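Chemist: Pasting the structures here.
Coordinate-derived values only; no laboratory data. Just so you know, these numbers come straight off a predicted model, no measurement behind them. Cβ atoms are built from the backbone, for glycine too; each structure is taken alone.
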Structure P
Amino acid sequence: MSGKPRTLFRAEEIAELVRRLGAEISADHPEGLALVGVLKGSVCLVADLARAIDVPCVLDFLALSAYAGGSARVRILKDIDIDVRGLDVVLVEDVIDTGLSSGYVVGLLAQRGARRVEVCALLDRPARRILPVPLRYVGAEVPDDFLVGYGLDAAERYRNLPGIHVVDPARLDEERAPVEAALYGNGAAYPTPLQSG
């Protein structure tokens, strides 16, 4: 991979994907639905998707533990607050990789009495799939590259980029300043909350 970041989706292209997903979801759920986003990566998508849906919807979020040491166990760090019994639920993910987390949450929501549970992913990365998860709504299929922007992060950075970019994670570690200058297009590294003027 070249050291320079490459734009995979510009903000305008993401907006078009989200508009399409919102229209599909609205058409399938004329009586309304619950959107459940998986933190933190789905925050940008949920905010834009909710505005692209033109039927009643409620929003909630949950957070899951990251996989560690090859474990396939999922732990809920923050649960949803709404009661999903009898509701159509659309689980919203920024990207589907292995399918393990999504599969777990779909099963959990079904156990809690949701009338219907479907998965919406802005990005589908099937090369990493372990557990087949039916994806009802997909923005785009992507290759097995390291992506940042529009909610996707590297060590909690770059979620605020309006586009989605392919980066070399080794360069982020070794030469972060020039990579960030290229990503943000302002010739300066992105400041951290600890940096002061």
Structure Q
Amino acid sequence: MKLGRGDLRHLRLPIAGCLALVLAGAACLFAAYSYLQETRKLGAAASARRAEVQAKLASATEEGREIKASLQQYQALAARGIVGEEKRLDWVDTVTAVKNERRLFNIRYSIEPQQELDYPGFSRGSGVKFMVSRVKISMKLLHEEDLLNFLDDLARRGKSYLSVRSCDVRRESRGSGGTTLAPRLQADCEFDLITIRLGKPA
């Protein structure tokens, strides 16, 4: 069937409509593709933000655990009296109490003035001072266990952290008394009494 010019004139409007529909369809397709690409970008950005938030949350959770553990350690030290000013008289009373309870022989000691701790490799924290008093102690013993028990009692009951630097134990020459409770050993020890002093915030 052949179309004449008259027929083509009648078909111009439908053809124009078809072309308009094709163009509209192409525009819709392009818009849908652009929207899909934008949606993918937004999804990737959202996933990255979610991963970042999860990483920060995990870090905050770990920091919270560390802070809680540090707080528990601080509270334990504070309960023992290690945080704050040095309680030297309490320490002297503890030595006397341990000596009497353990039925030890005479104990002689000297305590040097307190100063800021300066151990090799020790880094000072901000707002916190570690103070130390050097103690020299001399005591006579029946056996080595007396010394170990004495130091253990001081470490547990004292109002300072006890850090033993050195202990020299030597056999005592036998006296002429012949008593079975005569001391057999002489111990000379040196240790540090450490307290934590909180500085004023900057």
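Chemist: Given a computed value of 1.06 for Rg/Rh (Cα atoms, Kirkwood Rh), for residues 74-129 alone, which structure among P, Q does it belong to?
Modeler: Values: P: 0.98; Q: 1.06.
Of the options listed, only Q reproduces it.
Chemist: Percent of Cα pairs over 14 Å apart, for residues 106-153 alone was computed and gave 62; which structure, P, Q, did it come from? Display every interim value, and only then the final one.
Modeler: Working: P: 62; Q: 66.
It traces back to P.
Chemist: Here's a follow-up. P, Q: which one has helix-only ellipticity at 222 nm (-39500 (n - 2.57) for each DSSP H run of 4 or more, over all residues; to 500), as calculated, at -8500?
Modeler: Details: P: -8500; Q: -19000.
Comparing all candidates, it corresponds to P.
Chemist: Identify which of structures P, Q gives the largest calculated value of mean projected area of the Cα convex hull in nm². Can you show the working numbers first?
Modeler: Values: P: 12.2; Q: 26.0.
Top value of mean projected area of the Cα convex hull in nm² goes to structure Q.
Chemist: Have a look at P, Q and say which one yields 1.5 for distance in nm of label points 7 Å out along Cα→Cβ at positions 90 and 162, as calculated. Don't skip to the end; give the middle numbers.
Modeler: Details: P: 2.4; Q: 1.5.
Answer by label: Q.
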